[in-house]
1. Given a value of 1.4 for distance in nm of label points 7 Å out along Cα→Cβ at positions 148 and 180, calculated from one of I, II, which structure does it belong to?
2. With distance in nm of label points 7 Å out along Cα→Cβ at positions 52 and 84 coming out at 1.9, pick the structure among I, II it was computed from.
3. Here FRET efficiency 1/(1 + (r/R0)^6) of positions 60 and 164 (r between Cβ atoms, R0 = 35 Å, to 0.05) was calculated and came to 0.35; which of the structures I, II was it taken from?
4. Once distance in nm of label points 7 Å out along Cα→Cβ at positions 12 and 268 is calculated for every structure in I, II, which label goes with the largest value?
5. Given a value of 21.1 for mean count of other Cβ atoms within 10 Å over residues 140-147, point me to the structure among I, II it was derived from.
6. From which structure (I, II) was Cα extents along the principal axes in Å, for residues 188-235 alone calculated, if the value obtained is 33, 33, 16?
7. Can you tell which of I, II yields 0.95 when FRET efficiency 1/(1 + (r/R0)^6) of positions 92 and 196 (r between Cβ atoms, R0 = 41 Å, to 0.05) is derived from it?
Structure I
Amino acid sequence: MTDRRKPRRIRKVLIVGKRGSAAARPALARVARLAESRGLAVFFDPETARALGRGARRGDPAAADLVVVVGGDGTLLSAARWLAGHPRPILGINLGGLGFMTETGPEEAEAVLLDVFAGRYSVGRRMTLDATLMRGRRSVARLVVLNDAVIAKSALARMIDLQVSIDGDEVTTYRGDGLIVSTPTGSTAYSLSAGGPIIHPEMTALLIAPICPHTLTMRPLVVPAGARIEVTLATRDSEVYLTLDGQVGHPLRGGDRVLVRRGAEPVLMVRSRRRSHYEVLRRKLRWGER
């Protein structure tokens, strides 16, 4: 969903870079110089500040009018988790080309940044997931993610059983390699490889996709965004992990429950004025090529 309100006036820019990437440093420096040349205050996340030798310029996400993420989709996912609770417009600049979320390539970054600094931009709202790992009555972990929560067996484990209920109603027990619960944004991530549908990223819905189900009638489900999904690990003798956004992992025990619902705050993404979501799909997935 596009935010129809007047774009936020840009005064303070928070810059987040790909961690540990020497190749990202020149691009980060160029973004900083461009923003400063327009009289904007520039800040950095702690790791980017250290990498650029600007330790005194670390910024509070809550104070930023715009967050510029330089890297790829993985960098943007990390930044979105860091910004949880402080929704600010995020502009993703991909160092290598196009990403599903980092839609701006390096060759057009300066022109796009100048447009955004001048207030010529719109914002799309991307729903998030609030995922909680329960062990008995105790909450072991809780995280807000942009893409997905994945429950999957390790490389050598046998098939696992996952009992799923929605809003307290039993759905089924999935038997296979695992299960993905994703947002529409995450529908082009792991879920796509598992045979799930592509959902427009600004829709509000939850997607449940089984990973290599033992029974072929087990198909992906799209459910309302307000649904509360509970997944219980019914297998006790296998190594199983909960992975959040493909970057944060927690080992599971038999009987553990993963509770997934819509996150309280969306992620605000600066929409590209130069290409549509469908062009990104066409180019990334090579539709129409022979």
Structure II
Amino acid sequence: MTHLDFSLAEILFRVTEPTGALPLCPPAEYAPFIRTALDRTPDAVYETRLVPAIPTPITAGEIFWDNGIWRTRLTERPGLDIDIFDIQLSGWRPSARMAPDFAAGELLIPEPMPGATVLRPLYHPQDRAVILGRVCHLGGVMMHSSSVLVDGKVLIFAGMSGAGKTTLARLWRDHGATILNDERNLIHCGNGTARAGASPWHGEENQVTPATGPLAGIFFLNQAPVNQLRLMSLSESLGQMMTTAFVPVYIPDGPARTLDACAAILEKVPAYELSFTPDARAIELFARWQRM
């Protein structure tokens, strides 16, 4: 049996290939997160299984969610099935079969072409659906945000496209911080603290760092002619966090779990509205915040 291990925000995943026919090859964006040895039991274990290159029509299961590109189905067995629409076949292809909590399951891989030397068990959007499903059940959330590591602590800058997430991360890098990810970051509560780290999927800043750390603050961005930092109430920040979270609506209890996770994180971590100018003056504002 061969296996592939990786860690995202201290959540450990293992993908296995029980037959050992071909080695597993992850997408390039996973390279920084690959682990050669685990110091504890994985949080999720997925087994690969080869399926016919031309699948039989899918007839079983109640469709729960469908965006035309991929969908989820509720089946008689406990758990959830994920299908991908195959353009070449003009039909749906089974992609994954997950346990109810996404802690275990099967990744369904089309039989490789003759001469293939590796199996590729993770691909978009199957991998994001599976990973976010497990993160959700571990009390975590993925946010549309950038993040930096400063003095061993993580700062999250949240906002939609154009809010200045990448700009602020680069400004911090110019002052000695490490960019973790400028687009999608993971947060979860473990051992009474909120921990944060990068996902493999970045934006325009082609830098992803697998380091993690305790989350010191969440900052909801608003570009403005002046720099101002305002502490937000729990109810206000919860609403903002839900608008920037990737909510797994393809899971029956995904929205409720994400809401609970956001509330638990915000009970431990302060959240601020950050109005800022896109230049070094914004970092001066953080220097005052760190002394508070």
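Please treat every number below as a calculation from the coordinates, not as lab data. Everything numeric here is computed off the predicted structure, so don't read it as measured data. Cβ atoms are built from the backbone, for glycine too; each structure is taken alone.
1. Numbers: I: 0.2; II: 1.4.
This figure was derived from II.
2. Working: I: 2.6; II: 1.9.
Only structure II yields this read-out.
3. I
4. When distance in nm of label points 7 Å out along Cα→Cβ at positions 12 and 268 is calculated for I, II, structure II comes out on top.
5. Details: I: 21.1; II: 27.4.
Computing mean count of other Cβ atoms within 10 Å over residues 140-147 on every structure in I, II gives 21.1 only for I.
6. The correct label is II.
7. On the way: I: 0.95; II: 0.70.
Label of the originating structure: I.
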